Structure P
Amino acid sequence: MAHHLGKADWTDNERVQRMARTYSMRYDENFWNAFRSLTGIEPRPVVADFGCGPGLLLVDVAKRLKAHTAIAIDESEQMLSLAETNLREKTNLDSIIIQQVNLDTGKVQVASISIDLAFSGFMLHEVANPRDFVSDVFRLIKLGGIYVVYDYVSGNEERFVQKMIEQGMSEDGARKRYPHMCKHSADDIVSILESSGFVDCHALILDDIRAVVVGLKR
């Protein structure tokens, strides 16, 4: 088994398909209520998802925010293949940009100050150095643009395990992943965004294991 539990099955086609099937469980009504509350509904022409997975979140965000360009970024070739298919079949975007990048070691090849809204869902806990990663995201966002982080948070191992089992993971697998996937609190995520230059950072706690955090580039 790969030493990085989070990345161990990113290239497994069954895992990729399971992520697509469970999308609505992870991005539920509580998430979208928090997203709207923190971001508003004004159009965001260029949207990007760092760690886009199968691309379904990017599809929804592009539609909701009337984007003309979507940027899908992931380390997994399998995830990006499905993301590109979903974006092309489910949207009428003018431009779809697909980039395979190891966010621990590589830089996203997008023009600086070009993104209106950047998003990372269940991703921040995966990167080796979150502050370096978020600082790179900050570089790419336009003035007045925002960064939204949606992630698991620390504090309730039993609820996390229950949720992972509901999504098809074994109990043993969930317990092994808890320290890795729930390493940050909501306050930790706010601090990471602030230390990278974002201002007016706010967090909404969805439940015992999830939070949505937003920061503004000004």
Structure Q
Amino acid sequence: MATILSFIILIISIIAHEVSHGYAADAQGDPTARLAGRLTLNPLPHIDLMGSIVIPAFLVFSGSSLLFGWAKPVPYNPYNLRNKRWGETLVAGAGAATNLFLAFIFGLIVRFGAATLPPAAISLAVTITFVNLFLGIFNLIPFPPLDGFTVLRSALPWHLASGLNRFEQKMRGAGILSLLFFLIIFSYIFVGPFFNFVLWLFGLITGVSA
């Protein structure tokens, strides 16, 4: 039951992450996502079979230390953004910011509600906190197509970002293979220290020793 709950929370958190990109763009004058009907938490317009179901299910039900997935990208037009210098940075960072905000809010519920709320509610808040904390920090890794790379590229001056642009195009040209290569390398080398770092932050927010 706990595993199924974790899977559902992971999917919802992935969708909230993606929708926030569209809201950030819409707030800056780009209606593309809104006109496409993508500013909704209804999962149906966002579900990607591989990224929202197959890979998250495999990771959760196999007991992997890695929590990851993706929804269909919310469309936006960077040329419509009012803030030409920082607009794309804000849109790219909105997904991770949303996950981290949810982690912080539900983490405080765990910290201050343990004495008054039912154990089932605290258990739910614990799962939401950890999943969103993991997703938020993971997506800030500066490797395409993760948001951290877009944040870094769009925040740099053009003459410094051009090299990253070329690198991103090469990675995107390789399609899902580049992402799978990154996930394999990350799983074998970095997931242990990364997981421990997330656990440390989790304890810092919730006051719960993991």
Structure R
Amino acid sequence: MHAMNQPLTQQRLRIRFGKHGPLRYVGHLDLSKTWERVLRRAEIPLEYSQGFNPRPRMQFAAALLVGATSESEYLDIWLTERLPGSLQGDWRPRLQASSPSGLEIYALDEVPVKQAALPTLVTESEYTFTLLDESIGPDDLRARADELLAQPEIPRTRNNKTYDLRPLIVDLSVDGDGSLVARLVTGDRGNGRADELLDALGLDLAQARIHRRQLVLDESG
């Protein structure tokens, strides 16, 4: 028997969404509040935590650097009732209609209730960096990337702790359009940060637009 005050999860959904425009300056905590409002407006029957200050059961895959845009963010939500109708056909547009400008809802799918926590499924992020500084051409960028990849270690200091960035870089290349493409380890094995990579390349945050185009999830387990 389940305790009377313990709701039984009826459905777990995964939302793939993007952050664009002014929304890219919204930090992780404020993004949570934005999503709470969106889900409330769309009348999604969210499950809440127990206790003095109940919170909706929501879980993001991986925090995104403030100022970066994305087309591959993930959010899991737990519901006390199953949603009727089509998730993609009925409920995705409903969520989109409840969302502020810059929040794009790409997909809404059911996942197993007992699947592992969403952050533990994340393995990599793929970013594109579009340089705003025209004095740095594709050849210069390629040379910087090759030089960085050739280093056996890339010692960095963050929060007064030293770590090696090199094993967190899976791949680094320059696209045909001159943008830098990077695959970075993300999740339980470590977090390769886009801003740290830029700095290691001798570039400033103000010199590039950062876009996360893929967040890789390992759902095999």
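From which structure (P, Q, R) was distance in nm of label points 7 Å out along Cα→Cβ at positions 17 and 129 calculated, if the value obtained is 3.9? Numbers along the way, then the final one.
Values: P: 3.9; Q: 2.0; R: 2.8.
Corresponding structure: P.
If you rank structures P, Q, R by mean projected area of the Cα convex hull in nm², which sits at the top with the largest value?
Max of mean projected area of the Cα convex hull in nm²: R.
A value of 7.1 was computed for mean projected area of the Cα convex hull in nm², for residues 25-144 alone; which of P, Q, R is the source structure? If you can, show how the numbers build up before the last one.
Details: P: 7.1; Q: 9.2; R: 10.2.
The structure behind it is P.
With helix-only ellipticity at 222 nm (-39500 (n - 2.57) for each DSSP H run of 4 or more, over all residues; to 500) coming out at -12000, pick the structure among P, Q, R it was computed from. Spell out each step's value before the answer.
On the way: P: -12000; Q: -21000; R: -5500.
Corresponding structure: P.
For which of P, Q, R does mean count of other Cβ atoms within 10 Å over residues 105-112, calculated from the coordinates, equal 12.1? Write out the running numbers ahead of the final one.
Values: P: 12.1; Q: 18.5; R: 14.8.
Going label by label, the one that fits is P.
Read-outs throughout are calculated quantities, based only on the coordinates presented, and are distinct from any laboratory measurement. The model shown is predicted, which means the values in this text are computed figures rather than measured ones. Cβ atoms are built from the backbone, for glycine too; each structure is taken alone.
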